[in-house]
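Participant: For reference, the structures are reproduced in the following blocks.
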Structure 1
Amino acid sequence: MKLNRRSFLGTGAAATGLVGLSGLPLRAQETGTLNVTAYGGVWEQAIRDCFVAPFEAKTGAKATVSLGGPPQWLAQVEANPEKPPLDVLIMSPDLAVIAAEGDLMDEFTVEKLPNLAKIPQEFTDACLGKGTYFDYGVGGITYKKQVVSEPPKSFAAFVERVSKGEFIASVPSIQYGVTPVFFIWAMNNALGGTVDNVDPFFEAMAKMKDNLVFWAGPNDFFNHLASGEADLGIYFDGRTWNHVDEGVDWIDFINPEEGGAMTAVAIQKPKHASDLAWDYINGVLEASNQAKFAEILNYGVTNTEVQYSEKLAARVTPLSKANLPPYAQIAKVRNEWVDRWNREIGM
């Protein structure tokens, strides 16, 4: 489904923050402190600078940041839904659906979150009304410019040219959490498949198999290109531009003509979490805060009033040129896809 501007990942790190005698972070109602979540690295600092600092300045309350990943955070809420140890969750789209279906999350409304009116309704609907997307990247083709002078501009051309041995391609392995969405679904969709028929994807992989290497983590992909093991591959727009900003001027990114898969980040509030969470989440959806967040991470954001800088506008894949995967449908067949991958590809 293509979108217009008006219309994923856990690390497993231990949670940090205020800790009570039980070993769990203390809840906002008990301490006056909100407990929010973030991935590590540059994500943590961006969350602190773009969302935590404005929240604290506006409300006078404090917010502590718990590091980790969606599976861990959801498990913590599931273990104590009446007194959740976390007040705001950052979630992958598939787990956001599971959390919503499990009736663990509060409903998002414009009354509670005025800035929700500036987020395309599709992103809230994708979370079943119990969350929304605030940040997104797109999976496409990243290539080594001095080796690939005329890169493939579509998934179909990628498959054809890699199959012929024109390039060695680095593609994500099934070990990487969002491979079923941003690789299997995206390429299968581009080649005419459906959620219930992934034959086009697996037929393409069989054609390319002699000219593929696999990456299990984003750094592996970059190392494949840097070492010459691969010429191009399937990667993310934002991560590509982060490398460029670090001085890697020999790579570039193409969003395939068929449209890459949007790998979004959802935000949710557990039921019975502090009502201060609404103030924080509304700040996360605020255009000025999102614009600053986008500038740091090189990823797109979802508030339709965000104005990107000239540099970022040239990099961010517009919503109209990205495909929103049917995450709820994919969740039902994901295990089947993984099993088939393990049988036929094995990496």
Structure 2
Amino acid sequence: MNRREIALQKLKGLGEMIIEDVTKDKVPRIRVPSRSTSNIIYDDKKRHYILGEKYGIRSMGNVKQIKKIAQMLYIANFCKDLVKRNKTATLRELYYVSEGWDVDFADQQESNIIGEDLEVTLGMTREDLGLLPEEDGAAVYGELTVREGDIEINALKAGKSGYTIPPTIDEVEFVDHDVERVIAVETMGMYHRLVQEKAYKKFDSLIVGLKGQAARATRRFLKRVNEELNLPIYICNDGDPWGFHIAMVIISGSAKLAHVNHELATPDAKFLGVTATDIINYDLPTDPLKDIDILRLKELLRDPRYKDDFWKREIKKMLKIGKKAEQQSFSKYGLEYVVDTYLPEKLDEIET
């Protein structure tokens, strides 16, 4: 049974459960796992956040909960229709479609939250339910061939910007590849620099441009190539607390998405840089840490995802030197320096 069939089965099951309660003169109830901070737990074995065992009961016997149940069932029915017809809709489209329903939402934020309630209740991702975000996918460049439906696409021949990861990445088949690793970079500026300097060829790599905080489809892509193609993942971000966080969300997931981190997190991914040590060793141009940077770094030290000696050392060192640096700061030594010198040295350090 494929993911679409499982999603359809679960959506139908939710409706059948409600109907069964009604036919038995029972008050319909839906069990919704809690996404409160008290139920979000870092699992040391899995190396990412998970949901605990707490849950809430939404009952049509509670006047305050009737609307939320109705909203969830309307979204579930909408998703069932999408999945049956093999169609998708953006979260924004869902909100506008709901304007024609008998139940309404105060704003898109409310419809997004109810959509997340459905996601966690069914144990499926929103993409499996046919709901997609608005943001564009990340870009991939290198010797990878994928199949979307009846079309094969080679990421090396898809144009100067490479292959764009679709939100429906789980429907994409990996046909063939001739690479040994994946280098994911935070900014599209660095992505285009690596493509221009043929880093994909020099390092037998797929180059992935994250476009800042990686979208869910991007994280799913990285997890799939790591597990299905056995490719190591290296992440190169800005040397600041925000770059660290972007990398860690890829590695160990986020608290907000604890219910789907098992689909998105890649615990074996490695942080390549930019580190505080790099700032010192490569004498990079820097900016002073702002108060908000310092506060964020101290928060990271208390975060269970950063308990490794590597992270503690680099965070404390950044606080000590009081400086941060961008990926592009290597351009101080010339446009080619990051590919000719920095990446070879860092990859050699990590892989040996």
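Each reported figure results from applying straightforward, stated rules to the coordinates on display, with no laboratory input. Keep in mind the model is a prediction, meaning the values are calculated, not measured. Cβ atoms are built from the backbone, for glycine too; each structure is taken alone.
Participant: Ranked by distance in nm of label points 7 Å out along Cα→Cβ at positions 173 and 285, which of 1, 2 sits at the highest value?
Facilitator: 2
Participant: Which one of 1, 2 has helix-only ellipticity at 222 nm (-39500 (n - 2.57) for each DSSP H run of 4 or more, over all residues; to 500), as calculated from the coordinates, equal to -12500? Don't skip to the end; give the middle numbers.
Facilitator: Numbers: 1: -10000; 2: -12500.
Computing helix-only ellipticity at 222 nm (-39500 (n - 2.57) for each DSSP H run of 4 or more, over all residues; to 500) on every structure in 1, 2 gives -12500 only for 2.
Participant: When semi-axes √(5λ) of the Cα gyration tensor in Å is calculated, the result is 35, 21, 19; to which of the structures 1, 2 does this value belong? Each step should come with its number before you reach the end.
Facilitator: On the way: 1: 35, 21, 19; 2: 41, 25, 16.
Clearly, the read-out refers to 1.
Participant: A further question on this structure: Which one of 1, 2 has mean projected area of the Cα convex hull in nm², for residues 69-228 alone, as calculated from the coordinates, equal to 10.3?
Facilitator: Of the structures listed, the value fits 2.
Participant: Given that distance in nm of label points 7 Å out along Cα→Cβ at positions 133 and 245, derived from a single structure, equals 1.4, which label among 1, 2 identifies that structure?
Facilitator: 2
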